[in-house]
Structure P
Amino acid sequence: MNLLPCSLASSILEGDLELAAQQQTLDKLIVMETPGGFYVIARFLWAKDRDWYLTTRRKRTEPRLYKDLIRLNKNMKEIFPTVGFELLRDQDMPPAHSAD
């Protein structure tokens, strides 16, 4: 998968993602498994060819990394009860964002 750097322009917070799911504008969620854990990519109906990384408010240029798939799945079921996800194994972290 060809990943773009995680930046402010390509990141989304959990609350905004939850709102998108409620408004039914979320197309799909992709969980990426890396050697260090799992992170989430979101795609929206209005921009299927663009990926957004689920991040935290403190680190908008790094995907939020979950260490445990069971915990990630439980969290996603609470926030997005009607949205499934695709799991991709043996993936890399997105490239670092350069502050040019």
Structure Q
Amino acid sequence: MNNDICQQIENSAHYRELVDKRQRFAFFLSLIMLIIYVGFILLIAFAPHWLGTPLHEGTSVTRGIPIGIGVIVISFVLTGVYVWRANGEFDRLNKAVLREVKAS
């Protein structure tokens, strides 16, 4: 790409909107995942006996197993949420930037 096209893209209002929305959304999802992960690690560090308690009498499945699986599942769900929004709103903004640059 030449410098003129890059400059047109950087000056585009749609491009600035895309970058701003994408960064805020990615930060928000990352913050959610960080809080969940750190919370799980803190549970492991400060409440190992609680996590090691069986779910009910006569089972070897402890509280920590479904919580750990939940952390993994939530990470997949958050990834899906990002992909869903990226394929919708972010792609529309990207196409608007391309139309704007091609028109000029």
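Among the shown structures P, Q, from which was the value 2, 11, 15, 14, 11, 10, 8, 7, 6, 5, 4, 3, 2, 1, 0 of P(r) over Cα pairs in 5 Å bins from 0, in percent calculated? Display every interim value, and only then the final one.
Numbers: P: 2, 13, 25, 28, 20, 9, 2, 0; Q: 2, 11, 15, 14, 11, 10, 8, 7, 6, 5, 4, 3, 2, 1, 0.
The value was obtained from structure Q.
Please state which of the structures P, Q yields 1.00 when FRET efficiency 1/(1 + (r/R0)^6) of positions 32 and 56 (r between Cβ atoms, R0 = 35 Å, to 0.05) is computed from it. Only structure P yields this read-out.
So helix-only ellipticity at 222 nm (-39500 (n - 2.57) for each DSSP H run of 4 or more, over all residues; to 500), computed for just one structure, reads -6000; which one of P, Q is that? Could you put the intermediate results ahead of the total?
Values: P: -6000; Q: -26500.
Computed on structure P.
Which structure, out of P, Q, was relative contact order in percent (Cα under 8 Å, 6 or more apart) derived from, given a value of 41? Going through each structure in turn, the value belongs to Q.
None of the figures in this text is laboratory data; all of them are computed from the coordinates on show. Since this is a predicted model, take the numbers as computed values, not measurements. Cβ atoms are built from the backbone, for glycine too; each structure is taken alone.
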